[in-house]
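Structures are listed in the sections that come next.
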Structure I
Amino acid sequence: MDSMNPHVRVGVIGTGVIGKEHIRRLTHVTAGAEVVAVADVDPARARDAVAGLTGARVHADGLEVVRDDQVDAVVVASWGPTHEEYVLAGIDAGKPVFCEKPLAATQEACVRIIDAELAAGRRLVQVGFMRRYDAAYRALKDVLASGSIGLPLMMHCAHRNPSVSSHYTPDMALTDTAVHEFDVTRWLLDEEIVAINVLTPRPNRRGGELQDPLLILLETENGVLVDVETSVNIGYGYDIRHEVVGEDGTAELGAGSPVVLRRDGGATGPIPADWEERFSGAYEVEMQEWVHSVAAGASSGPTSWDGYAAAVLSDAGMESLRTGAKVAVKLRPKPDLYATRTP
């Protein structure tokens, strides 16, 4: 990054829905950043994503974005199986990388990324677990840190979607949906999950052949029990719930609606239509804090270790879904590089 220019020059790999939204945020919302290069498997889509951005270059592939001397940092928003290659290239080039989830397609690939960061001797990768940047979740974490409800004993979570596309597979209830609860549970409690059991209730008629909903039971290393409901054909809206039961009280996310209307013998309030509406503010804070950390030469936010832990949990959950049994979650020893707590 040019010391005379405080702007972080960002290259974006993948200009689909999420990548295009990141370009919009970096250009119109985030302070101190500009998008200078992009690439996508569809060159026309890449050109469209930067139409109107003076000087933004369209490269033939993601590796060219990483190697571009005018790129200070990289956003990886491409198809999941391509993440490993681009993240490793970013580490090799010494450039900070913001990688949308998943960090990589397999836990073995996540380990290779961790090993590359260890060899580099510093953290360069942030994983896009945006709930850590949501105001409600941050307030909940502050309550837990204050000790006002005593030690956490149990947690109740729900992740409800009105519907999902025909491309949604049974494994995605864990790898795409519950993975957010996996991460935010580890973050809120600041401890690892050691076991997972996936139960299958009566299926929702809206889900067709999809097993939906799921009830996922987690156990943490200090004995906190966590239940996670995933319902991805609930119909009524996008509804995220999280409650912590402590020794001296409970704490939960506030209602999703800022206004409740009471009339005609009832009370109603709007429910978010989708994840973008519910977490738009979190995405903006997430990107702004990443840009600040890049400009400062520091590293903050969810790490490669967090991406690896999510992958191991997802794999264990899929095994439990297949077998119906509780499965132990086994992580490699945590390197000192990831010992510091992240926002």
Structure II
Amino acid sequence: MGFFQKLKEKWTKQADTVTEKFKEGLSKTRTSFAGKVNDLIARYRKVDEEFFEELEEILIAADVGVATVMELVDELKMEVKRRNIQDPAQMRDVIAEKLIDIYRAGSAARELASLRIQEDGLTVILFVGVNGVGKTTTIGKLAHKLKAEGKSVLLAAGDTFRAGAIEQLEVWGERVGVDVIKQAAGSDPAAVMYDAIQAAKARGVDVLLCDTAGRLQNKVNLMKELEKVKRVISREIPGAPHEVLLVLDATTGQNAMSQAKLFKEATDVTGIVLTKLDGTAKGGIVLAIRNELNIPVKLVGLGEKMDDLQVFDPEQYVYGLFADWLDS
């Protein structure tokens, strides 16, 4: 049984709203990327060097990243020789398999995707990222998701510099029914975190979600600010923050990669939240981030609805990319 047939059987048995969200959310990338791969396969009678050259161009156009594309194509060539593949139609299975392999390299997919929620005691999740990427919205949606899973949640308004940031977080707090710990605009973010941790402890809260400023004008200042915030958090709760999630806008493509590199240097990023994946035809950025920066994508935004923030799963991602092939 081919790889796609196995995927089809699996998702037919486990059809649910999450699978459909990946399918709908990746429709722009699927139309562009999978459609072009399909056209490529239809035009060639054999798998040769020209076939791979065109495939490279398609992958690069999908923002998979040049380094990742070179690695992927080399592995595809080896697999073609190993299996003695002549028919381009057989490449569908191989491409999908290798995309999943690249993402999973080094770790189990479930381990990569799952948030480090503590079984006992308070879990602190710190959000970082530039302004305009959907950081506050992501915090609100994750609060909603965690509440739906039966956890108590508190928000910390640590972005005290951007005009309206505190009010924006408060709007989300009211919307999802969780309290926001704040101070006046211009306050020390580390002081806000201290207050939020004390409040979370006193209330017996399960998860504290912490917003931070998104200024990138000076990397040294950014690093110092984040280090101070983390130092206060870890002093009050040893081992915290349990996650440092970098929020990136998928529609910015390679610019998102640049931001990821900078924040990785500035702080210990444990995972990526990729917003607006539904708004881009270049969803291959998921693979570039994972492979070139060795940071797992933990959550993805697949739409504007409250429940459109989903835990990233590489198989569902590939399903979303190639759903039309499975349905045909």
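I, II: which one has helix-only ellipticity at 222 nm (-39500 (n - 2.57) for each DSSP H run of 4 or more, over all residues; to 500), as calculated, at -16500?
For helix-only ellipticity at 222 nm (-39500 (n - 2.57) for each DSSP H run of 4 or more, over all residues; to 500), the value -16500 is produced by structure II.
Determine which structure produced the value -0.49, -0.60, -0.93 for log10 I(q)/I(0) by the Debye sum over Cα atoms at q = 0.09, 0.10, 0.13 Å⁻¹, calculated from the coordinates; the candidates are I, II.
Attributed to the structure labelled II.
Say we calculate relative contact order in percent (Cα under 8 Å, 6 or more apart) for every structure; which of I, II gives the highest result? Don't skip to the answer; put the middle values down first.
On the way: I: 19; II: 27.
By relative contact order in percent (Cα under 8 Å, 6 or more apart), the leading structure of I, II is II.
Comparing FRET efficiency 1/(1 + (r/R0)^6) of positions 17 and 73 (r between Cβ atoms, R0 = 41 Å, to 0.05) across I, II, which structure shows the greatest value?
Numbers: I: 1.00; II: 0.70.
For this comparison of FRET efficiency 1/(1 + (r/R0)^6) of positions 17 and 73 (r between Cβ atoms, R0 = 41 Å, to 0.05), the top structure is I.
Comparing distance in nm of label points 7 Å out along Cα→Cβ at positions 209 and 297 across I, II, which structure shows the greatest value?
Details: I: 5.7; II: 2.0.
Ranking I, II on distance in nm of label points 7 Å out along Cα→Cβ at positions 209 and 297, first place is I.
Given a value of 7.6 for mean projected area of the Cα convex hull in nm², for residues 153-272 alone, calculated from one of I, II, which structure does it belong to?
Details: I: 9.2; II: 7.6.
Structure II accounts for this read-out.
Laboratory data are not the source of any read-out in this text; all were calculated from the coordinates shown. Keep in mind it's a predicted model, so treat the numbers as computed, not measured. Cβ atoms are built from the backbone, for glycine too; each structure is taken alone.
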